[in-house]
Structure 1
């Protein structure tokens, strides 16, 4: 079998509104983090629309990330992104991330499985491509690097 390779697609920086805490039960908690804008650079370039959120489930020791948002490319195409993943790491590191401190993303694990979709024929390739992502969380933003699996 051929070992897959990765080809860079884009970096997305999403601006975030403060989290909406949904509550907690049975050792879990839930929050919704609105995605209110941002930028996209790389093979795909454009802006993140003020349209979407990250619905998180917080387990003891890790967060399950479930986002849905949309981007508008520099040439007018709309692409929606559904991104599922996990963030975990040492408790003291995650506490610093939660406080909004600058934490080197190498100190914790944040990986995602992005799915991109569009009806624009110029970007139809995203509808049939497998992607992987890495992420970093900051006080009022998140950065996601997306790679095409080739």
Structure 2
């Protein structure tokens, strides 16, 4: 399943980048991207309790591919909860404060890069700490810019 989701990301991004006029296409591509990111986080979670260097390397390679994606096309104007109510949890506040939103995105990518680097070192405790930091960076954005379920 994860392979299917990961394989769908590039196609979804190409579709979204050419479909700015269609807010739902942008929302769907954005949701596909973040579902793949969530699946990656879920797959790495058990490694914080029972670390395996080889598995960590495989899973963080997947994370690296996800984080390498330019997600700016996924945040096209007209694709917020105010624009398509009930279809997305992306608050309109994102587009009102894109500078802070972008800073949170950079912090998430930096924490992801740290997690990827730590996985290479084989230290389970360091991996668990970096995983927590990465999750915290994700949560910081969710808390401010995403509606609750």
Structure 3
């Protein structure tokens, strides 16, 4: 299945009083990495919304923390498709500082159509499933680290 990597620099505001990354930042990084993952597949969330009336709401998220991260650590978030169901996509995320994994988890996102009567989960189209199942590894390592994450 498809995988994408992005680099993020840990900012001062990401840390607590002890100088260790405050845990909710992992969820922020998962969200950033998830959106970047969809962009890497030419399935940008804004494009999905404008062209297909589809949004990708977060239904469930989990994270396991293994090692601390500190101010100015450069991390890599690896995101891959873990599971595709009829109306949901599960992305797995692993956070690395160099070769050391510092945490991992997942996001479960719905494939939801916006209509005049509200929102409703709908089946993921075959063309999108095919894109998500491609064995492609993209990365943003050629880009500057995200300083505003």
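Values for this structure:
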{"item": "Comparison of 1, 2, 3 - label where relative contact order in percent (Cα under 8 Å, 6 or more apart) is highest", "result": "3"}
{"item": "Top of 1, 2, 3 by mean count of other Cβ atoms within 10 Å over residues 23-30, largest first", "result": "2"}
{"item": "Answer label among 1, 2, 3 for the case where mean projected area of the Cα convex hull in nm², calculated from the coordinates, equals 9.3", "result": "3"}
{"item": "At a computed -1500 (helix-only ellipticity at 222 nm (-39500 (n - 2.57) for each DSSP H run of 4 or more, over all residues; to 500)), which of 1, 2, 3", "result": "1"}
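Readers should treat all values here as calculations from the given coordinates under stated rules, not as data from a laboratory. Everything numeric in this text was worked out from a predicted model, so none of it was measured. Cβ atoms are built from the backbone, for glycine too; each structure is taken alone.
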